[in-house]
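**Student:** Dropping the structures in below, format is structure tokens.
Please treat every number below as a calculation from the coordinates, not as lab data. This one's a predicted model, so the numbers in the text were calculated from it and none came from an experiment. Cβ atoms are built from the backbone, for glycine too; each structure is taken alone.
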Structure I
Amino acid sequence: MATRAGIAQTGIEGLDKMLDGGIPKGSVVLVSGGTGSGKSILASQFLYKGITDFKEAGFYISFDERKRSMYRNLAKFGWNFSAYEAQKKFIFIEYPIHEAKEFLSQESTLFNLIVELEIERLVIDPITPLTMLYVEEHKRRQEMMKLVDTLRSWGTTTLLISESKSGSETAGIEPLCDGVLKLSEIQNKSYTIKTLEIVKMRGMDFIKRPVPYKLGKEGIKVYPNQYIYL
């Protein structure tokens, strides 16, 4: 597939076909799904393919997993993030959940880092600790709107990871994002099908139905030509 101007190809097999090429550059996209659905793997694959296939530096901000553990888990897919970190093509910053406010107070520092290293792809995993800083719903929406606007001003193509065990985790931020990818499962008596659905993607013509995907030795593979029959 030829690269189109203004489009960030995910590099994830099948997903770019669903997206009619990729994600519009500079977009803020929410990736939601349950525990074990592969949200962080999808986000890491997006960053790794950006570095290796499209020469786009990546940045991973984690409020959950530690860097050493993350690198070890991703190495099984053959993704050597530490090597690219040494080359300053990738950066990983971890914030303990109780330090979520520190992230907000360091926006200028993080932006300067993005400019200095010419970062083009960003992942925040998960976004939930930032949404939980605000108890009152109106205040939460107001602050999430500011956050999304800030992320857009950084110019990166950004994935926000969210656990979707209930609607409350994403209700405040989903309408504010340019795109939403939803990872789900369909359970039958004898089998389970993992599905990926593009709920929205502003400015793009995309496949508007859930499609199956698999987690394998090389990460996530999406099957846009397959139909799900219940």
Structure II
Amino acid sequence: MKEKVLSIIIPCYNEQNSILDLVRKVKDAPIENKEIIVVDDCSKDNTRAILERDVRPLVSQIIYHDVNKGKGAALRTGFAHATGDAVIVQDADLEYDPNEYPLVAGPIFSGEAEVVYGSRFLNQKRKGYLANRLANAFLTSLSNLFTGEKLTDMETCYKCFKREVIQSIALEENRFGFEPEVTAKIAKKNIRILEVPISYYPRTNEEGKKIGFKDGLRAIHCIWKYR
């Protein structure tokens, strides 16, 4: 039987301090067949030089945006180029552990699910800044209200899709509105989202965390817009 392939999409913007370490962890993750696609969203720091010098030999493909468009736009680019059986999102920071890919992708490879979210909060203590946790809980609850899903972590990075599913969805959001948008559009397809617990190692704003108050407001707008 043909071995399953996991496509890993890594959107990055100004991640010179973490991108190489992250890609090495992804490369060493316990999934034998991996397609690693990095999408650089027009970084202004030394990220591009590191990608060309150190990262390119480790990955399947690097794609560059000529202008900064946002995480959602970078993901659209990555999804369009994916060829694996399943596709997972991997942020370029070190908040999520690639060693847990089998937990998230496994149910898709086995045919148990078509979409799997890795929840930071399922059956475990919540981590991260209180304000961020409260915002996430509110947005997840609001999303659930309109989608009929019963998620604990709609905003998680670790979203894994059967490739045919994610490539069939017309995504529009350029920034972090991707999270509620894709959740709503999956729900409209009557696809159940399976959640599995994952680890989480939150970084601070000083360490480069990019999501902010305006993104929260946009998420509320997207939950309503794509309901």
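**Student:** Out of I, II, which has the highest value for volume of the Cα convex hull per residue in Å³, for residues 72-151 alone? Could you put the intermediate results ahead of the total?
**Tutor:** On the way: I: 114; II: 142.
With respect to volume of the Cα convex hull per residue in Å³, for residues 72-151 alone, the highest-scoring structure among I, II is II.
**Student:** Where is distance in nm of label points 7 Å out along Cα→Cβ at positions 64 and 104 largest, in which of I, II?
**Tutor:** Details: I: 2.1; II: 2.7.
Structure II gives the largest value of distance in nm of label points 7 Å out along Cα→Cβ at positions 64 and 104 among I, II.
**Student:** Tell me which of I, II gives 4.4 when you compute distance in nm of label points 7 Å out along Cα→Cβ at positions 88 and 192. Write out the running numbers ahead of the final one.
**Tutor:** Details: I: 4.4; II: 2.2.
That value comes from structure I.
**Student:** Which structure, out of I, II, was FRET efficiency 1/(1 + (r/R0)^6) of positions 80 and 200 (r between Cβ atoms, R0 = 30 Å, to 0.05) calculated from, if the result is 0.60? Walk me through the intermediate numbers first.
**Tutor:** Values: I: 0.35; II: 0.60.
Corresponding structure: II.
**Student:** Next up: Assign the value 23, calculated as relative contact order in percent (Cα under 8 Å, 6 or more apart), to the correct structure from I, II.
**Tutor:** On the way: I: 28; II: 23.
Derived from II, not from the others.
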